[in-house]
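The next part holds the structures, each set out as structure tokens.
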Structure I
Amino acid sequence: MGDWAWLQRWKTIMGKLHRVEDAAHEQRLLASLCSAQRVTVLGFVNAHAMNLVAGKADYCQALASADVLLRDGAGMAILLRRLGLAPGLNMNGTDFIPKLLAAFSGQRVALWGTREPYLSEAAQRCEARYGVQVVSRHDGFAEFDTYLGLARAHQPALIVLGMGMPKQEQLAARLAALDSPCLIVCGGAIVDFLGGKVTRAPHWVRRLNGEWLYRLLKEPRRLFARYVLGNPLFLLRALVYARAPAQRVQRRS
């Protein structure tokens, strides 16, 4: 952590974080996102995102360009409490994005992420469960120009990106220049969840904020660095950030 510029990057993201206070606030947010009259980008900020922000200035810029950033996970709640702020609801995308899909019932949706057969399964489930029209589906491994072309050709009202960080946030920043109004959601593993590739933890595990551990046990090789190494690093950075005077953050940026 010798490069103290990460403090200013964290400050940038924390300054944009939208804390949702209660269920009524969540409903107002849903209504606002579904009625946007311009391109709107929705992102989620968790401990892994903040670790990426600390190490990558370009990722910080892409994430900060989102119109709405929501708190995702227990790690961010710990950080907010250290700053003397109420964390509000845990607005993780795995729970919130299905609510968005239901709110977009009858409208045109694009699903970009994961691989087959999970992508087609996710599209079928979304149409059956939420009543959306999946007009575009593509795996998450193409060049940005491919997705820009699909967006212009199909003009979906909702674009769900399931490519993981940092690609989806960087793509969302490019898609923000589209002409037709749409909501662009940076959804991480959401298409994997929707397509049945990844399963949710039992409800009691989620209530204990233990879904990260459940996922680690399911995919230890892929998620070892993110959770076993990343979580302690995030907590250390959270401690340093909470103790850093505001003037030092600005001077070191």
Structure II
Amino acid sequence: MHPLTYFSSPRHGLTYFLFLTVAVFGLATVRAAEPTPPEGFRAIFNGRDLSGWYGLNPHSGAKLTGEAKAANLAQQRSEFADYWTVEDGELVNDGRGPYATTEEEFGDIELLLEYKTVAGADSGIYLRGTPQVQIWDWNQVFNPERPTRKPHLGSGGLFNNTPGTPGRDPLVLADRPFGEWNAFRIRQVGDLTWVWLNDQLVVDGAVMENYWDRDQPLPARGPIMLQTHGGEIRWRNLFVRELESE
């Protein structure tokens, strides 16, 4: 039967419409399926909504106290969903607003996640509420007037460590081109951090400094935070494995 003859039949047209409806619904169901973590890991983002996360930029309220601080924190929580959405199982931010912060706090962990960003964006992953495993636009040209800022070396370094210390800059450039997903594996034990980006070791057991008080070690526990700054970034397949038993 010729395709035009098939579609010209009302009965067959209805059948085709129902087939498309089922197919599209089925595709949506697949996309909305919960992420499947590797053995030993669990998902901290369910791929459907913002459950388990809230908005917090710790820098904006760091110098506030009392009622002013409480009001700032409440505002960030209330506007979280204005800037963060879920699309096809991905956690999406437009480059503005508070950081996505886990309600849960973590100690020693192994963290897996994937991200995709755009030119000009600047992001990172806070461990125990402390900045950060850096994400750069690695196409930026080194500016000698800002010698400690080296985006051209790539992502994954502990950017908020003291310049010149181990781990601040990545060991190798491992970023993929824009439009492709990048995969992090991050291991945090005490104040030591290992980072693999796209299966390449970029930080090898370096001390992660306590940005908030460099005379103190990292807090024993704290939230995971996904920083947003300067451009769209997408996250997916966020899985964690707690290492206390080891």
Structure (I, II) behind the derived value -15500 of helix-only ellipticity at 222 nm (-39500 (n - 2.57) for each DSSP H run of 4 or more, over all residues; to 500): I
Hey, mean count of other Cβ atoms within 10 Å over residues 137-144 derived from one of I, II reads 12.1; which structure? II
Quick check on the output: 11.2, 33 is Rg and Dmax of the Cα atoms in Å, for residues 89-128 alone, derived from one of I, II. Which one produced it? I
Comparing mean projected area of the Cα convex hull in nm², for residues 41-144 alone across I, II, which is largest? II
Cα extents along the principal axes in Å was computed and gave 49, 40, 38; which structure, I, II, did it come from? I
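Throughout, read-outs are computed from the coordinates displayed, never taken from laboratory work. Remember, it's a predicted structure, so these values are computed and weren't measured experimentally. Cβ atoms are built from the backbone, for glycine too; each structure is taken alone.
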